[in-house]
Structure formats: structure tokens, C-alpha cells
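Some structures to go through are shown next.
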Structure I
Amino acid sequence: MSDKGPKFKKILLKLSGEALAGDNGYGIDPEIINGIAGEIREVIDLGVQVALVIGGGNIFRGLAASSAGMDRASADYMGMLATVMNSLALQDALEKVDVITRVQSAIEMREIAEPYIRRRAVRHLEKGRVVIFAAGTGNPYFTTDTAASLRAMEIGAEVILKATKVDGVFDADPAKNPAAKKYDSLSYLDVLQKGLQVMDATATSLCMDNDLPILVFNLTQPGNIKKVVLGDPIGTIVKGES
């Protein structure tokens, strides 16, 4: 691991809901969530400002429910509520390791979370608090990937760190094809034209329009969040044409 200081001063970490479920595939695995909290603590100790967006797929997937016949808007709102549950769980885990954390929800629920207010979020970050953005964008038909892109730009993050279960972006599914080739870097257009599973097209286009890099890395390797922040050459970087 590099001895130099952090490469990024302000990051947005995007976690899938499934990442919190571990091998269970459903719900929240306390061991996984405590491990993630410990790694975020290490990054905070470097003086980096950290914001998070978490999906809700470990509890409820709006898209899957709508394809099974549920009204899409209702299903998406249920998915947003699932992200709030995950956000509160991670807030609890972070505060257990002495990281002050605020959850800001795009859907107002004052008893459990602050409403999303951009200037307040930026102020929390400046004070060294972790801010977790819950409930997506607050609108149906938009994914938590799009919420991550939007919030990252609103708070002035330098990069989106997209946590996955593999070592980066590959030209095929590495779980099914051992010969799959990993990309070290890609342009936004490569991702869109090749239909690579980085973030959905709306989120990728938003990042492209605002020149916000996306770094895809493996969350299942302990210590990787800190390595990415320090600029170690892991994962796949998606950015403008070099």
C-alpha cells in the first residue's frame, strides 16, 4: 500500500444493497456491515470527506417487483424505503466505531433522518462527518446509481467509488468465463456503447456530461477502500477520453 497521502479529498462511495447481505443473499449481515464501517473509519482517519449511497436490493428490488406486475412507481418507492433501512444500519455500524454519521433522506421522514439539503450535507462533510444519502433521488424510475451520480456532483465529490464483488470491469462475466479480460481504464462512451455493467446508462451519461470519474473496485477484498483512496492501481477507472 502506498505511503503517500490520499489521492482524493472528497469521495462518494456507492454500495449495492446485496453487498450488505454477504453470502446470505438477503437482509443485512452484521459482520459485513461492521467490516465496511471499519474500512470507512480508516479512510476518515486520512482526512478524506466520505459520502455514501446504498442500494436496497438485499431487501426489495423495485424493478423486479414491477416486472412481476406491481405498479412501477409503487415498487420504486418501496425500494427507496429499503435503502433507508440499509442507511440506518450502516449509520449504526459507523457510530459504533466512533464515526459521526448523518443520514439524509430524499423522502421526508424527520423522526429517523434529516431531509436532503445540499448545503447542510456539504457542511457535515467539512466537519468530518460521514453523510449517507438515502431514498435514492426521491423519484421513481431512477436508480440508486443515478442518485449516486447526482449527489456526487451536488456535493463536489472528485470520484464515485463503485463497490462490486469483482476486481473491476471485465469484457465478460468473470464468474462464468475464466478468460474474461479486465479493463484498467475505459471511457464513458466505451461503457455506453459496449453495454458494460458499470452503472446504468442514465448515471453514466450524467457522469460523462460533468466529467466525474467512476472507479469500480472489489469490496470483498479487505482494505480495498483505503487502497483506492490512496491511489493504488486497483479496479477500473471510467473517465473521459485520455
Structure II
Amino acid sequence: MFLTADIQEAGYSEDSIILKDIRFAISRGELVGLIGPNGAGKSTTIKAILGILNYMKGEIEAREYSYIPERPIFYERITLWEHIDFLLSTLETDKKEFYERANGLLKTFQLSHVIHHFPESFSKGMQQKVMLILALLKKPDVYIIDEPFIGLDPRAVKELLQMLHKEKENGAGILMSTHVLDTAEKICDRFILISNGKLVSSGTMDDIRKDSGLLNGSLFDCFDVLTTGENNDG
């Protein structure tokens, strides 16, 4: 397994528990959707995996990963190209191949013209593209992606989906948190459904349908049935 999470309970303090009994694993070459509405606990689950919560009881095992946050984070007063150069300095990789890959990604995401500008001044969509480029350049075993479609234009979404498919074919494991259920249903191999900080169902689309009792239901309809009565304030 590339990523194994056994979260018995977690939160921002021992007196403020948000997650309970969430367990799952990500294998080589699969895209797993972490699904739930806003406030369900998806981002908190990712923070537990990253080890940045104040309180977490359980165990996380992960191979080398790239994390793409919902809200992009950059070093101040450092240009896009300087961010790329800094990333190279942290990796053991062929310099020429790295720069060729970087230039290719910059062209794909239409950012070649701003390589000497500061990402902090970019639009949200452009910033999201930069985070994607940096993550893809690292070529990790596992991608952990939090709400990747927010701020991306339709062309960028298409490019992202193509890149994720390629990375999956190359053997990477991908955990993608999203509330865009129609897209998730089309691209994910398995699903982890969370509501109110609890795991309500997991598995393939057939497993989710079986749990919900909707044998021909969409992911949206199945999730609606499985979470009826839940209070999503986590």
C-alpha cells in the first residue's frame, strides 16, 4: 500500500474531536475519491494524514507524497521559476529532464509568460495551476489533492484530469478530496464517503450502490441516501 490511514479519532484538540473511526488505504495506480459536502471532515482527514493536527489518535503510513492544498501556499517575493528551481534543489533527479518537464507543464497550463512573476500576485486559478505543476514535477508515489477543481477553468480541469490519468498509469496512488460528485464518479476507482466526521461507506461504485440500496443510483443519489439525517458541521 502507498498510503494507509487508521484514524481512531482526530481534531484540533482532545476536547474538539472532528473525526472518528476513519480507515482506508490507497494502492499503487489507483485514484480514490474522498467524498463529502463542505464541512464533512475531508480537509481535516487530509490534515490528519499530513500530521498537522494538534490531536490525532491512530496511525498513518505513507510513501513519498505531494500535497496540493485547496488554498495555494507560496514563498513571498519568490518568482514562479525560483519556486521551480528551489524544488529542483530538494530532489535527486536529472537537471535537464527536470527543466524539460517543467517547461512542458508551464506550456500546458499556459503559464510560460509569467515565470518571472510572483505567484502571490496571480489569480486563484493561476495559483492552483502552479501548485499542480510543482506537485507533478516532484513525481511522488502518492498525490494528496484537496478540492483541485476550485478556481480552474474548463481547459485546465481537462488538462488536470489527463495528467492524473497519466500519473495513475505510471503507478502513482492518488487521494483526491472533492465535493464535485459527477466528476468524481467518472474518474475515481474507489470512493471514501465521509459525513459529519465519520466514514459512511467506501469501495467501488458498485459497493456504494449496494450500501445505499440504489443499484442504479448516481454517486450523488447514493451519498444523499447514505447521509440522510447526518448533521454536517465537522
Structure III
Amino acid sequence: MSTVPAYKRILLKLSGEALMGSLDYGISSDVMMQLAHEIQTVSQAGVEVAVVVGGGNIFRGEGLAKGGIDRVTGDQMGMLATVMNALAIQDAIERIGLNARVMSAIRINQVCEDFIRRRAVRHLEKGRIVVFAAGTGNPFFTTDSAAALRATEIEADLVLKATKVDGIYTADPKKDPEAMRFSELSYDEVLSRRLAVMDQTAILLCRDHRIPLRVYNMTSPGELLKIVQGATDVGTLVH
């Protein structure tokens, strides 16, 4: 495995739930600092890092809609939750000495920047960590779709889906001890097998724009650096 990065620019997709750690709600400071240090090692290796974060640890629009709230309103609340998470990530990253910028798909200028593609690319070229918030800015679209969209817009070399398991399995490994992990899959296989990796829109975007996706365990220290250095035995590669 080479110490020279295998990728110039990556996009890391984090779910809101991943930020909770062992908590039932909110943001774990331990998880946040571990994430910041993982990003730091990758950035110092010469890789440009963008992040898309969900908001499920605070609000999830679809869940709110099931409780009777208008779906569009619920999704807008979910977008605001992602801004809160993005600000927390920015704070953790800056506390360890890196520069970070939050860019939102909805206008919230007193808190963070608007998403402007060319400006985002410029931030990345200057070595800043860019955290994309508010999904696509539209209701009915998940933050998985936002991750695939932003990766396409900034011409990322790789999308990384951070989870609590070490890849994609034939079934939920926590429920089925006989579940087997895939080392590699095609996008069409993910679609035909209906594997719950990312939503269908996100998978199609990555497939059509030929952006590889690797699913890995974010709770294992050092995995992110191994991936960007070219390790092929970490998680599951979808391409």
C-alpha cells in the first residue's frame, strides 16, 4: 500500500445517527473529535476532503411526516438539523487546527456560506475541509442523494459512506450471524439485489457519472487513511 494518496479529492457521507455514538440523541463529542482527527490525517496526506452530513440524530423529515407534520415542512426541519451537525463538525475540525467551511443548500447567511460550486472547489484547492449542509435544498431528497450530487459537482474521485459496519452484507450482520460481506459490487448489482446502501437516486448518480463508492466502518481508527492510500481490503467497493 502506497503512502502516496490514491485519490486527490474525496467526499465523505456521514449519517446524523453516526454522530450520536452511544447516545440516544444529539452529538457525541468523542465521535466528533475522532472524526476530526481522521479527517486531519487524510488532509495532511494531501487529499482534498468534502463532507455531507445528515440530520437524523436531531430530526428526520420522513419520520416527522409520519407523525402528522407536513412532509415539506418536515424535510425543511431536517435540513436545518443538518446545518446544526455541519457547524459541529466545522467546530471540531477547527479546534484541531484545520480550516473548514460550511456551505448550505438553503440560505442562512448569518450562520454559514451558500453553496456555490466554484467557491466550494476553490476552498478544497486551498486545503480547506468543506462541509455541505441542508441536503440538496429540496424536500423529498435524502442526504445520500445530496452526497452523490455534490460529489458529481466537485468532481470527487471517490464517495465514502461511513457506517457502523465494515461494508455491505448479504443481510444485516447484527441480526443474521451468517450474513456475508461483499468485497466488491457493481452499481447494477446493488440495484438488482436491493441492497440498502444508499437510496436509488444516489446509486444511479454515482453509476452514471462513474464515481466509485466505498462503504466502511467509521468506528475503526485509521480505516479512512488506509482507503485513501489505496487499500483494497477495507469495506466494500461499489463501482
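Of note:
- Top of I, II, III by distance in nm of label points 7 Å out along Cα→Cβ at positions 6 and 166, largest first: II
- A value of 2.9 for distance in nm of label points 7 Å out along Cα→Cβ at positions 30 and 206, calculated from one of I, II, III, originates in structure III.
The numbers here are math on the coordinates, done by the rules we state, and not lab data. Here the structure is a predicted model, which is why all the values come from computation and not from measurement. Cβ atoms are built from the backbone, for glycine too; each structure is taken alone.
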